[in-house]
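There are structures below to look over.
Computed from the coordinates by the stated procedures, all read-outs in this text should not be read as laboratory data. All of these numbers come straight from a predicted model, not from anything done at the bench. Cβ atoms are built from the backbone, for glycine too; each structure is taken alone.
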Structure 1
Amino acid sequence: MSLKPELMHAILSMDAYNRGYDASIELSNGGVGDAEIAKTTLDGITVNLDSIIIRDPVTGERLDDDIGFYALAYDYNGETIISYRGTDYPEEDGKVTVAGQEIYKDIYHGWSLGDGNLMSEQGQIFTNKFSKSLIAEAPSLF
């Protein structure tokens, strides 16, 4: 039995929580059902096409982890599906000090994206970095 595409898209959207750094469940397979995780080459190594490709141009450090963002691309039925997750900080690591005030990292880095604010850090990393990196790294997907 095959799943309706809308249901598979919903499953893939939830799968981002089980991949990458701080995954809630460790999965070793390369996809979900008929959806395969898209691949790319980074520094000569084949890796998942995920937000690990977003790097600081000077230091080479990842930019996604510090702001609680993670995205992953899947190949499914001839489509590229992008799944992403936002902030979810453990309580002991849950605050940042800004202008002398403690603010929850969830609020500071990304909650406003859920309200449509693409100017949030997570909105910016997705629209200005991840989507452009996807096109640069894997133009055949588009």
Structure 2
Amino acid sequence: MHADEVRLLFDYSYAATARFLDAAGQPAPEEFVGPAPARGCVSPRDVLVHALDAEWGWREELIAGRNDAAPDLDPAAFPDVPALAQAWRADEARMRAWLAFFDDAAVHAPAFNGRPVWQCLAHIVNHGTQQHSEAAMMLSHF
């Protein structure tokens, strides 16, 4: 894995996130924050906040060099799609600024449990894809 390939993965992820947040604003606000129509599901907002939280948390923990550095984000802090989109844009800017300094050696440096940094970053992107698909399933039932 090369640093440019990691940045490309995040380019794709952020483009998908932007499109998804545009679509997430289509249902009524109470549908976005309320329980999903599928039994046992949390709200679309909660799923998306979890995705943002994971991205933010993993990055901050990688920067700090330990995996307990970032507190969880509270979904209640994001009452609507614009608030979540604003937070995601700020997080994207911080992530892109951090990734801009990566070279190939940096992405292969050890992170947690001896795994290279690039594997942690690939996990962030893959996790976001999973969470977006779960939220999309919920939103398609409204």
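What the table below lists for this structure:
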| read-out | value |
| --- | --- |
| Of the structures 1, 2, the one that -4500 was derived from, the read-out being helix-only ellipticity at 222 nm (-39500 (n - 2.57) for each DSSP H run of 4 or more, over all residues; to 500) | 1 |
| Comparison of 1, 2 - label where relative contact order in percent (Cα under 8 Å, 6 or more apart) is highest | 2 |
| Label whose coordinates, when Cα Rg over 2.2 N^0.38 Å, for residues 25-104 alone is calculated, return 1.27 (choices 1, 2) | 2 |
| Ranking 1, 2 by FRET efficiency 1/(1 + (r/R0)^6) of positions 9 and 121 (r between Cβ atoms, R0 = 30 Å, to 0.05), the structure that comes out highest | 2 |
